[in-house]
Each structure stands twice: as structure tokens, then as C-alpha cells.
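Multiple structures follow.
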Structure P
Amino acid sequence: MDPAGPLSNVVTALQREAIIPEVIPPTFFPSILFSIVWPNGKEAVLSNVDYLTREDTLAEPDVTFVPLTISADISKPAQDTTYTLAMTDPDAPSRAEPKYRQFRHWVITGLKIPVSGAQNPSALKTKPSTTPYRPPGPPPGSGVHRYTFLLFEEPAGGFTVPEGAPEYGSALEERRSWNALDFGNRYGLQLVGANFFLVQAAAAA
């Protein structure tokens, strides 16, 4: 399989929902393919068919790296490479009026690709979440929300968010008006993958 095909599909899906350029720059091209899987089996795979619901996504999900046949111009990640994952909502409180863009739902560092042949394909979570996972909760009448996952490669030797950083804030107001790319740039993290799912808010009363 040519890895450029699935990776190009990521870009196409991100462009279709305007996540490129509203969250991710137009120059982005992924080198890692991953899916998000909840304990109930629901999965985020560049959502373009079915919406997920809050009930589908209540529990903290796992991250599964999708194997690719690596071509000469795409370098295979080293086994000891670690990753940071951020989940953000650019449509807070709504896509029409995103005054709280972006809302930070989850930040976890120290993710590792499982060893080849491991029974569990999920990424190894070597550290607790920096920002605890908060499931979607779009306000009634706020339309469709694009919950976006950004996967960053960490510097050699790993990465921990410094103590006292805003990413440790878990209260509702502390999660608002965040920017995942600014976070990555601040700490020398390289954006290597993205995924998303859509949730339709309930109708306003």
C-alpha cells in the first residue's frame, strides 16, 4: 500500500470540514495515521458519515497507530519515539460564534507506539493526562462541532508539560481560548497527525 494515499485522505477530510485552515495550517501533511477508539468500540476516523454523541464518547479513549508500508520518502518513527495528543473544539460555543475557540478537551503526553506484535494495538500511556479528558458537551442549538485530535512528535528524550502551565487547568473556564498549535510550537513539538469526529448538538429548547 502506498502510504501517500491514506495520508492524503487525511488532508482531504480536514480540508472538507475546514479544519485546514481554521485549526491546522494549509502546509500540513501527516506522517502518522492513527485512530481514536472508545471503550464501547466507537471510533473517530475522519468522520464523514455518522455523527457521534456525547454518550458514545463519555470515557477516555485509546489511541491506535495504524501501520503503514513506509516508502523511501517517509521516515519510519523510531520505537522509542513519544507523542503528545491534544483534543480541541474549535467550535466553542458554536461554529457560528466561536468566541471560546479553541476549547481544550484533553492533553496527554508520553504516548508510545506498542512493540511490534503486541496483543493490544493501543498506544502506551506512559504518563497521566496533563489536561484530564472531558467528553463533548455542545450547548443545545449550537450546531455541529468538529472535535479535533492533533498528534505531536515529542523531542528526543520525551516531554513533560512544565509545572504550572495552563494545560494543567481542568476547570471549564481554564480550558477556553486555547490554541493547540501555539502549545506545540511553545515546546518544540512537531505536528505529525490529525483526526476528528463530528457531534451534532441537541436542538435548542
Structure Q
Amino acid sequence: MVQVLGVENIEIDRGSCIGDNTWLNICVRDDKTRMKIGKCVLVGRQSMISTGGYLEIGDYCLLAPRVYISDADHLFDDIYRPIIEQGATLNRSVIIEENCWIGINVVITGNVNIGRGSIVAANTVVNKDIPPFSLVAGNPFQVVKLYNPKSQKWERVRNEAEMFKVFADRNEVGLPDREEYRGTLVERSKIKRLDPILAGNGMHL
């Protein structure tokens, strides 16, 4: 079962699959689209996705079980008032661009953009932007690898010099923008919809 609070503010495109015991939460009540989940997206079981501003998960993203994503946070300025009564930040956004892989137990919080084609390793905490086609890990996260379009390989970056080199190659050769990348994914993908078995509905042998 998936718990949804604020279903009128959520758009889910065709072919996507939301895992059992996931909670989709909208913190405000209005007539705007506050959460948008693209096509052929898998949200793993027991995940929580919450927004008080705008939250988007691009096409073909994979979220492992127990992923937490939220652009909202509790206010706590008044120490003599219960935190639960002080409201929340409601004007931020989380954008996860197309074809990202978010590992198990990842936390994504704040005003964050995760660039297309990126991988976030298990147990990572993300509270700032991630460049496109990056592999990140840790708390606080560090960029471990970057895709280099010049060599057409994922390259390990151990220091700023190695990172600068890959970014220089990216500037020279160029990377596909978001719309171009999405179009290529649609053109090459053979997936039209994800199998409901991935949601974990009942017992499957």
C-alpha cells in the first residue's frame, strides 16, 4: 500500500511504479502541481518523498528502498514553542533529473538539483547540488567519479586537479542538455512500463 497525502497536487507519468509502504506527502494545499514523477520511474519500497515547494523526479530514475527526499524542513526559531507548531520551509525545490540511480537509505534534503545521469551511493546524504553525470558517496557527499565525454568513460577524481581536468574536457566536448538527453533515452529505451511486481504487492515466487 502507498500512502498519498495531497493527491491532487501530484502528477505521475505512465509506466512508473511506486513501492509498497511508500509515503508521498504534499505539505501545502492549493491547485498547483507540487510533485512530478516522470515516466518509467521506480520508487523503492518504504521510501518517503515530501515537498512544501516543488519536487520533480525525471524519467527513468531508479530509487532503491528507504530513500528519503524532502525540500521542506521544520522551523525551530522559538525555543518556547513546540517545533511541530512552528511551521516549515515551503519555498524550496528538489529536482532529480533524468536517469539517476539513488541508492538505499539515501537522504536528499534542502534546495537541491541532482544532475541527469548521476548515481548516489547507498547511505549518502545530499544537501547541495550534484553536477550531471556524477557518482557521489558519503556524508557529506564527495564526487567519486565523473563521466568524461572526451574519453567516453567514467573517470575517478581524487582531487581538485583531476576534477578540473574532467570539467575542462566537458566544456570542450560538451554534454547533452536535459531535453536532448531525455530524447535520447526515450529513443533508445525498450521499456514502456515497469512491472508491478517491483512494487512488492503481495507475495511473488
Structure R
Amino acid sequence: MSDAELPPLPTLSPEAEAQYTPAGQSIVDMLADEHRQITRLAAELATEAPSASPARRREVAEVVTAVVSRHLAAEEQYLLPTVKNLFPDGDDLVSRELAEDGAIRQVLQTLSATPAEDEGFQSLALEVDAHLRRHKHTADRRIHGRLKELADDDELIRLGNRAAIAEESAGTRPHPKSPSSPPWNKIVDPMLGVADKLRDAVTGRPTYPSDLDPK
């Protein structure tokens, strides 16, 4: 590495500093977009399970599991701590959401271990769909709007950027016993992500919605 000093960044005037907005998507918009995507995938899993081929059911289940696992990790690292700090009822709300996250991970883990042709697969798919619709409803009604009122736009964008990075480094499989609150989840989640992605690469497991597109 060179010892040469880098030139300093240009100094902004107070007026320019006041007008500066960081690039990126706010954490509220990012997670709201993901909630719509997740509930569409879960609905597909629940409605197509009886008629789709076992291979298709398995693929959709794996993508739902991976997308939700990454999403919950990002929320737990950045959204929920912010809610806990800013909302008057933050402690209670976050405790309930963490308990629900644990329930979601548990049913996803069971779904992952259940053969797609098994008669219990459909009931698990319906259970996943119900959990994820409730998750979206809580965020829509109790979290996102209030967060926009309590945090400024720049901070929401910074949180969105951090959450996006956390998502990409997080695990793609449910780990119900892993830490769900900072600081430990910020340490453990990336390690789980490395292990999960290695398994995914070896097995060819689909983990993104685009993996479901016809080849």
C-alpha cells in the first residue's frame, strides 16, 4: 500500500451542506418494496403448491426462504434498533417483532426440511404465507409511517444503504438460534452468510426471484 496521502475532499459551504442528500433508497422504501415482493412470492407458494410440480414447489420455497432470511437479518440489524430507540413503545414492539421473526424462521426451517411432494408441504406453505402477510401488515400500519415522522430523510437513506449491505452479506437459510439483536447479529450474520452461500453454490440452490425465471 502506498504511503502517499490522498487529497482532502472538497469542503462544502453551509448552504450546500444543508442541501446535500445522500444517494440511495430510504430503509422504509427499501423494506416496503421487499415486503411486496415477499408476499407475492409467498402467495405463489401457497396457491401453486397443490398444482405445481414438486420441483417448482421446491424452487419457490427455497427462494422464499432465502429472500426472507436476508430481509429479516437487515431489519434486525438496522430497522428494529432504530424503532427501539425512537418509538415510545419501541421496546414492546421490537420484542413482539423478534418473537414473530423467530416463528417465521422456525416454519421456514421446517418447510426447507419437508419434501415438496409431502402432504404436509401445503399446510406449511399456507402458514408461511400467513406469517409474511402479518409481517407486512405490522410494518405498514405500525412502523414505516411513524418512522418517517420521527427520523429525517437523510438518516433513513443512510440506514437503507447499511441495510442493503447487511442483506447481501446475510445468511440465505433460517437460523432460529442465531443472535437477532446488535451487536452479536452484526458479527454472526456475515459468518452464516459465507457458509450458506458456499452450500448454495455447491448445490445450485435458487436464492433470488430471478432464479425462478424460465431459462
If you rank structures P, Q, R by Rg/Rh (Cα atoms, Kirkwood Rh), the highest one is R
Comparing P, Q, R on distance in nm of label points 7 Å out along Cα→Cβ at positions 163 and 187, the highest sits with Q
The value 15 for relative contact order in percent (Cα under 8 Å, 6 or more apart), derived from one of P, Q, R, belongs to structure Q
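FYI, it's all coordinate maths here, none of it is from the lab. The model shown is predicted, which means the values in this text are computed figures rather than measured ones. Cβ atoms are built from the backbone, for glycine too; each structure is taken alone.
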